[in-house]
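Below you'll find a set of structures to go through.
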Structure 1
Amino acid sequence: MNRFHYLWLKLRAMALLVFGRTGAAMAVFDTMMQRWPVDRYVLASRAHLLGQTDRAGEALAASELLVRHFAQDAPAWFNHGFMLEAAGRYDEALEAFQRATAIDRQLDRAWYGMGLVLIRLQRFEEAVAALKRNTELQPMSPYGWYQLARVHVEREQPDEAKKIIRHLKGFEPKVAAQLERETGLQVGEPAR
């Protein structure tokens, strides 16, 4: 009966979310939290929903509770880092992203988040390393490439940025064009 009740509440919360009834869904998650206070799904869902409803302080507290109880959960650390970054707590966000990548070296989003935080902290050399790892894991995603090119421009390494723009022209020409506009660097077409 206990498991059935859990599944019923979970399905109810998901259905409420589908219909945009976030307040009612939060009430269901709160009920679940009272009954199962250290359930990973409940903790993560509450943190996510609080973040989506502009309750950043509560979302961060919920996220802290999640990583405290599930310290080996790399996606939880990534999400926690994302929330910390949004709150402007960059040193703590960096620690969260580092924790996520220590647990799962393949978590490309955490490498990207780490790169962004390192850029904000003006630790460009470390940002390059993190963003390179992100692009190794997600070679067809333009986001890491874009940020990596921006860091090279910031570090006054236009040739490195041009290599990235040329590379992006091969699969993301709009992003390459945006980088050319933003940086003033003009790059020919990629070699075929």
Structure 2
Amino acid sequence: MARRRNGEAVPPELRSDEALRSLRAFQQAAREASDLDCWFRATAVPKYIEGDAAVLIAGALDVGESSVYDWIGRYRRQGLPGFASGKRGRSEPRLSASQRETLGVLLDAGPVASGFPTGLWTGKLVAALILEKLGVIHHPQSVPRLLHQMKFSVQRPRKRPSRADAEAQAAWQRDRLPAIKKKPRTMVG
């Protein structure tokens, strides 16, 4: 397979003279609006289309080479709308209000009630629960944000020996621990 020359990664319809004119107009509008992010994108992509190497473009704009490739990819996938500034990602929540309410009830009931073998919720378990019960794919790493939005807090279990004698522990803390703390340290050496 032959290596593509600079600019050929962008489809021909987005490399046309008309497309380049649109990019230049977008660049000018970004400059007038003082939108530096859009200006960078609209400056880098035409240079790439005209044959400049991404590494040279990155150096000229003082940005990372990966940023240039990201902008090229966004232009290739979305055209000029891919350059618009603003929040990236989803604009609306994945779960509706009723689904969140259902999830809250399921979480309150605990993992065992939902058929999981453990008594402790984890991000992976909550993501699996959302998929199984609500039919929505939710990445485990975004579960904490979702739970925070739903006013749930992180609860970590206390580690306690299963055969601990509570009375013996209380006596040790009451009698033995203060004696240990009061002993002066001796210098070795």
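State the single structure among 1, 2 that was used to calculate relative contact order in percent (Cα under 8 Å, 6 or more apart), giving 12. The correct label is 2. Looking across 1, 2, the calculation of Cα Rg over 2.2 N^0.38 Å that yields 1.81 traces back to 2.
When helix-only ellipticity at 222 nm (-39500 (n - 2.57) for each DSSP H run of 4 or more, over all residues; to 500) is computed for each of 1, 2, the one that comes out at -24500 is 1.
Read-outs throughout are calculated quantities, based only on the coordinates presented, and are distinct from any laboratory measurement. All of these numbers come straight from a predicted model, not from anything done at the bench.
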